[in-house]
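What follows is a set of structures for review.
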Structure I
Amino acid sequence: MKQAKKIKNFIYLLFSVNIFLMKKTIFYASLLAFIGLGSAMIYKNLKGIDESAIDKTVVPGEDFYRYSNGTWLKNNPVPASESRWGSFNQVAERNNEVLRQILESAAANKSSKPESAEQKVGTFYRLFIDTLKRDRQGIQPILPLLGSINRISNSKELMSVVADLNSKGIRSFFGFYVSQDLKDSKTYIPYMSQGGLGLPDRDYYLKDDLKSKKIREEYLLHVKRIFELYGYNVDNNHQTIVSLETELAKVSMSRTERRNQEKQYNKRRLRNVLEEYPNLNFQVYMQGIGITSFDSLIVSQPDFFAQLNFLLGNTPLEDLKTYLRWCLFNQSAPYLDSKLENQHFYFYSTVLTGTKEQKPLWKRGIAAANGTVGELLGQLFVAKVFTPASKVRVNAMVDDIIVAFEQRIKNLDWMSAETKIKALEKLASFNRKFGYPDKWKDYTEFAIKEDSYIENVFRASEFSFKDNIANLGKPIDRNRWGMLPQTVNAYYSATLNEIVFPAAIMQPPFFDANADDAVNYGSIGAVIGHELTHGFDDQGSKYGPDGNLKSWWTENDKKQFETRTKVLVDQFNSFFVSDSLHINGELTLGENIADLGGLTIAYEAFKMRQMKNPGKVINGYTPEQRFFIGFAQIWKNNVRPEALRQLILTDPHSPGEFRVLGTLGNMPQFYEVFNVKEGQKMYRRAETRANIW
């Protein structure tokens with residue numbers, strides 16, 4: 001599953017799996033059953049595997065992905081308003097119906113309690129869907145910010161405006177945020193990170209294939225068109241902007257490099273940063289965002305900031321102002337009038353992902369609310385769908401998976417006893433969060449007003465930005481979540497050493513209260529195992545049980561681990577997708593390790609559960625077969641070629657098809673259950689299979 005971009009939390013340290021399970025038994029109780037209680041009322045007709053999706057003309061050992069999903073893939077093309085369509089979309093669609101009811105009711109209720117969550121999300125949504133008002137206002141709401149850019153007369157004023165824009169959510173030259181210190185996870189520290197690009201990734205500026213060149217041509221036209229829609233004389237503004245961004249792209253770390261946290265952990269004294277990058281006027285930036293009380297920070301990409309420092313000192317001020325206008329114009333476009341919104345959609349959705357048409361207004365409103373007032377909306381969401389009492393019931397499936405993981409670590413033939421002790425200590429220290437936060441964030445100081453949609457977006461961004469930087473000097477907040485309860489996803493936090501499962505994902509096909517154990521262990525069980533394994537993937541394994549970035553491996557065990565993960569890198573590098581594009585085995589390594597480890601551990605946990613609750617053959621499928629079909633079906637997905645290209649270049653997850661084929665091709669249990677034989681496409685010789693956790 002997808003990990004939160006910079007989720008930095010902490011853990012409390014427990015000293016054995018038994019203590020961990022004992023405490024969690026007190027606090028949780030069969031959480032999957034809890035979610036079922038809430039969701040079964042809405043999704044009561046869904047259960048188990050989707051037999052209508054299966055294509056029995058396909059031999060399982062030839063292509064298990066299409067065996068499990070082939071009929072569904074044929075019958076479910078990507079809707080015109082989407083770039084891809086699969087299990088995640090289906091769950092999101094069901095959740096959207098609940099969210100729509102909440103938002104429309106809140107928007108219509110103008111007598112709701114002032115400053116309540118209902119009033120704030122209702123006002124926000126009402127202003128979003130009032131497109132007539134947005135069209136009347138046009139670009140008027142951003143004119144004060146545009147004026148501040150136009151008035152810049154020197155480099156210090158430039159950085160003061162950059163600070164103001166960044167606090168309002170308008171990204172420009174670089175990123176700045178406060179998070180846990182990766183090597184001292186008991187403290188918060190500021191981070192500076194690369195930025196400044198209008199395209200999704202540095203490779204879009206640097207690759208020379210025909211498709212990349214075509215996208216750059218379209219990007220130039222997009223920049224030109226945006227300036228025209230704002231009523232600005234284009235001149236060579238579009239060339240100036242793309243040239244500046246290209247220079248930044250050249251020194252930006254690649255996505256693969258950025259997976260390595262050690263490479264990005266460059267701690268600097270503030271005084272040294274001020275001396276090394278004088279053209280950043282960083283002290284002015286800090287004053288602008290209201291933060292001065294720190295002496296050290298993390299410069300994630302020093303080469304990038306060296307080049308940015310050069311560009312800021314050698315680029316004409318008018319060109320830098322033009323670039324800031326572009327950042328304001330482009331990033332504000334989706335929140336202003338329909339012409340700007342449509343142009344933004346055309347480039348970022350149609351050109352880059354192949355999406356043919358915009359989603360209905362109400363769906364866009366849900367996405368906007370999630371992205372801006374999401375936690376407030378989440379409070380209303382869980383109140384409608386789930387009950388607080390559910391959170392006191394233990395999740396037996398998680399307990400089983402942790403015990404299975406413990407046994408696998410103990411039985412590893414490639415790891416020394418010394419490292420096993422450390423691995424078990426880390427496993428025992430895992431924390432887990434399910435459903436929604438025990439304590440919601442305080443939004444008392446956050447105001448939603450009736451002036452304009454985009455000004456509410458700016459206020460929400462300022463609230464979040466100030467809330468983030470206010471962490472400096474405070475104790476670590478261990479209760480924060482990095483995802484909303486209505487998000488169909490899950491994540492692992494390395495610095496907190498915890499797995500987090502929002503309420504929204506605990507629904508079919510990921511979890512079905514009406515299904516047998518086999519399907520649930522193969523679906524949500526594999527996801528739980530996946531997130532646990534992230535603590536032991538090529539990057540998560542660099543963090544200790546206390547959440548600090550430090551090695552707990554012997555040198556020989558580390559070499560053994562790297563040798564085994566290299567097998568997975570080579571396997572996924574060999575998967576070609578289309579147009580000479582192949583999966584980047586290095587970029588996707590962490591997710592591929594988690595998929596393989598997670599499913600392997602979930603299978604062992606399932607077999608343990610069978611000893612207590614034996615399954616039975618259902619509609620001709622054994623429990624073991626249903627386990628693997630359940631896994632394959634959560635990754636069913638149709639995707640447009642343009643979106644697939646973007647995913648290959650930017651996403652650390654392999655496409656769903658290869659998450660199934662690549663994972664199962666390494667599992668001897670799968671070979672046994674479906675009688676996979678040599679000569680079939682999925683068959684790998686035993687000595688060539690990856691076997692890590």
Structure II
Amino acid sequence: MRRFRRFVLSGLFTAVLAPIAAAGGQQSTTPPMAQRRPHRLEMHGDVRVDDYFWLRERENPEVIAYLEAENAWTQAVMAHTEALQVQLFEEIKGRIKQDDSSVPYLLDGYWYYTRYEDGKEYPIYCRKRGSLDAEEEIILDVNPLAQGHGYYAASGRQVSVNGEILAFAADTVGRRKYTILFKDLRTGEMLDDVLPMTTSNLTWANDNRTVFYTRQDPETLRWYRIYRHTLGTDPAQDERVYEEPDETFRTFVFRTKSRRYIMIGSSQTLATEYRYVDADRPDGTFTIILPREREHEYQVDHFGDYFYIRTNDQAENFRLVRAPVATPSREHWEEVIGHRDDVLFEDFDIFSDYLVVTERRNGLIELRVRPWNGEDEHYIDFDEPTYMAYTTTNLDFDTRRLRFGYTSLTTPTSTYDYDMASRERTLLKRTEVLGQFDPADYATERIYAWTHDGVRVPISLVYRRDRRHDGPNQLLLYAYGSYGFSMDARFSSPRLSLLDRGFIYAIAHIRGGSEMGRWWYEQGKLFHKRNTFTDFIAAADYLVREGYTSPDMLYAQGGSAGGLLMGAIANMRPDLFDGIVARVPWVDVVTTMLDASIPLTTSEYDEWGDPNDRNYYEYMLSYSPYDNVTAQDYPHMLVTTGLHDSQVQYWEPAKWVARLRALKTDDNRLLLKTNLEAGHGGASGRYRRYRETAFVYAFLLDLAGLAPVP
């Protein structure tokens with residue numbers, strides 16, 4: 001067993017930074033070791049000792065010093081890859097058109113679009129009045145706003161109906177605590193109205209003066225209050241129009257596609273509730289559509305005289321009904337799309353003559369076009385074995401053109417206009433990949449792995465044809481597997497840097513997502529959560545058994561709840577992987593779910609379980625990565641986090657790495673990289689994100705032996 005010299009944090013410079021400096025940036029022989037400060041945690045008569053609980057002290061200089069020491073160690077260990085990191089960054093940057101722009105869409109007489117300028121980190125939001133040939137109007141350039149900030153996000157952008165005022169939410173830290181600002185688009189001046197401590201969720205009423213917005217609990221960050229602001233008035237006097245009393249719910253506000261109603265939604269894992277008010281009368285009283293019921297999930301839109309309701313009432317995979325606005329209760333429901341056991345009804349788009357339904361069958365998205373007259377119903381054809389399709393910006397009822405997006409592991413993101421009557425599709429834009437990229441150089445497959453309980457797990461793969469060997473190849477296996485989120489196969493131009501060097505990239509569509517229907521999600525949560533981990537292991541075993549890769553050439557990556565997956569498989573099957581990348585990983589499951597003051601805890605009891613119940617406590621404790629670290633060999637590991645992360649607190653990966661350092665029995669790399677200026681999503685500027693990706697790829701390529709030797 002490798003034995004590390006421990007040190008007191010007050011001696012950080014002597015123990016960590018000085019050796020690195022003395023080595024001229026070369027690897028020190030001693031990684032940082034966090035001081036053990038035992039903290040007793042008692043629950044259900046069980047006493048657990050958490051040696052690294054103190055790393056939660058965000059304002060403690062010792063904590064910051066420890067994170068900085070870990071960063072210094074990571075930099076030292078990776079110093080020999082600096083040239084490779086630069087090369088990868090330039091490759092990634094070189095494939096992306098730096099002065100690119102989005103496909104314009106028409107709204108209230110303006111064509112709106114987003115563009116980037118070469119050398120600038122942030123987007124520029126623009127519009128043209130009446131015609132694409134008209135003079136450009138920049139409604140928001142984020143680049144000057146971001147100056148002086150290590151992080152900047154301009155989210156929730158909404159223009160008033162008359163097109164005169166822009167509202168947007170700014171976050172300068174990355175903790176998703178926003179300030180809503182207003183810009184007069186006629187003069188270019190910012191208004192005096194400033195709404196602090198909000199979320200990015202906001203919407204305009206039709207009077208062009210009233211904005212509804214959401215505030216969050218300052219501690220838990222739960223979205224729990226809706227306010228109404230009138231331009232020109234004191235924000236301190238804004239009226240609270242709704243407060244969500246149930247701590248397991250979050251609330252949000254939006255305007256229906258018809259613009260007829262302002263909707264307030266309340267949701268949690270197993271239930272939703274909506275209430276509405278006339279958008280022309282924003283001072284009115286909100287009316288509930290359907291009161292919340294345990295295990296009833298629904299979503300609402302409006303068209304004509306009806307509310308259209310996607311519901312799981314008597315429909316595990318959801319169905320679509322409509323109800324008169326005046327009487328939306330169940331006895332007035334009329335079924336539009338029925339339930340099917342083999343098809344997950346995911347979403348819908350309403351047009352005056354058509355209904356477009358987003359469905360998922362056999363793990364793949366299908367777009368179903370259904371005329372209201374019942375004639376000539378059809379599906380849009382897609383001819384690749386694995387792909388991602390989705391409807392995009394469809395704001396107009398009175399059109400027969402559907403705008404949708406398409407991408408696959410070999411096809412860059414593409415935007416189409418589809419004539420629902422003639423079935424002709426027009427390619428409006430395909431993301432340009434600069435350089436020598438040719439889709440024909442790459443192949444994609446969809447295969448299946450059997451699990452221990454007889455379930456087939458889909459796996460999507462892509463590789464470069466001329467780099468694919470008959471024998472094992474280096475392979476990166478990715479998955480998420482939580483919250484019912486499906487991981488569809490999409491294109492990534494940065495990923496080409498791995499594929500062109502011989503990597504196979506694979507996505508395991510494991511339980512916990514909804515790829516195979518709602519039951520796929522139900523079988524990967526609560527007391528079935530371990531299926532998520534064993535599905536991933538089954539996929540990895542299958543890839544080894546079928547000769548795609550071998551354990552010494554196999555790598556795994558996941559983030560957030562997918563980082564929980566990485567922590568679990570590291571404990572369960574460390575022999576199966578040469579390296580693991582865990583990005584912002586949620587790894588301290590039990591301690592976090594016992595702390596109701598932490599963001600997301602109370603709203604996720606129905607996803608993970610409430611450990612105040614002994615049965616859930618014991619089950620969660622059985623797989624929690626932090627609690628199951630043991631004295632064994634582990635793969636090489638790169639762990640990333642953000643100091644201001646509001647979804648997975650930085651101390652979870654920091655504690656996990658500290659415990660791994662103390663217990664693991666190997667000499668493999670264990671690196672913790674903390675972004676001290678960002679949160680859950682990492683760096684905010686596009687070039688900064690490229691550098692983060694280049695660092696991860698350098699870690700993988702170096703381990704795989706595919707990186708050039710300096």
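Each reported figure results from applying straightforward, stated rules to the coordinates on display, with no laboratory input. This is a predicted model, so every value here is computed, not measured. Cβ atoms are built from the backbone, for glycine too; each structure is taken alone.
Output the label of whichever structure in I, II has the greatest value of FRET efficiency 1/(1 + (r/R0)^6) of positions 78 and 518 (r between Cβ atoms, R0 = 35 Å, to 0.05). Present the calculation step by step, with values, prior to reporting the outcome.
Working: I: 0.70; II: 0.25.
Comparing I, II, the top value of FRET efficiency 1/(1 + (r/R0)^6) of positions 78 and 518 (r between Cβ atoms, R0 = 35 Å, to 0.05) belongs to I.
Identify the structure, out of I, II, from whose coordinates helix-only ellipticity at 222 nm (-39500 (n - 2.57) for each DSSP H run of 4 or more, over all residues; to 500) was calculated to give -16000. Don't skip to the answer; put the middle values down first.
Values: I: -16000; II: -5500.
Checking each candidate, the match is I.
Suppose you compute distance in nm of label points 7 Å out along Cα→Cβ at positions 182 and 350 for every structure in I, II: which one lands on 4.0? Provide the component values of the computation, followed by the final result.
Values: I: 4.0; II: 3.0.
Among I, II, the structure yielding 4.0 for distance in nm of label points 7 Å out along Cα→Cβ at positions 182 and 350 is I.
When relative contact order in percent (Cα under 8 Å, 6 or more apart) is computed for each of I, II, which one produces 10? Don't skip to the answer; put the middle values down first.
On the way: I: 27; II: 10.
Computing relative contact order in percent (Cα under 8 Å, 6 or more apart) on every structure in I, II gives 10 only for II.
Assuming 20.5 is mean count of other Cβ atoms within 10 Å over residues 494-501 as calculated from a single structure, say which of I, II it is. Before the final figure, lay out each step's value.
On the way: I: 25.4; II: 20.5.
The read-out was computed on structure II.
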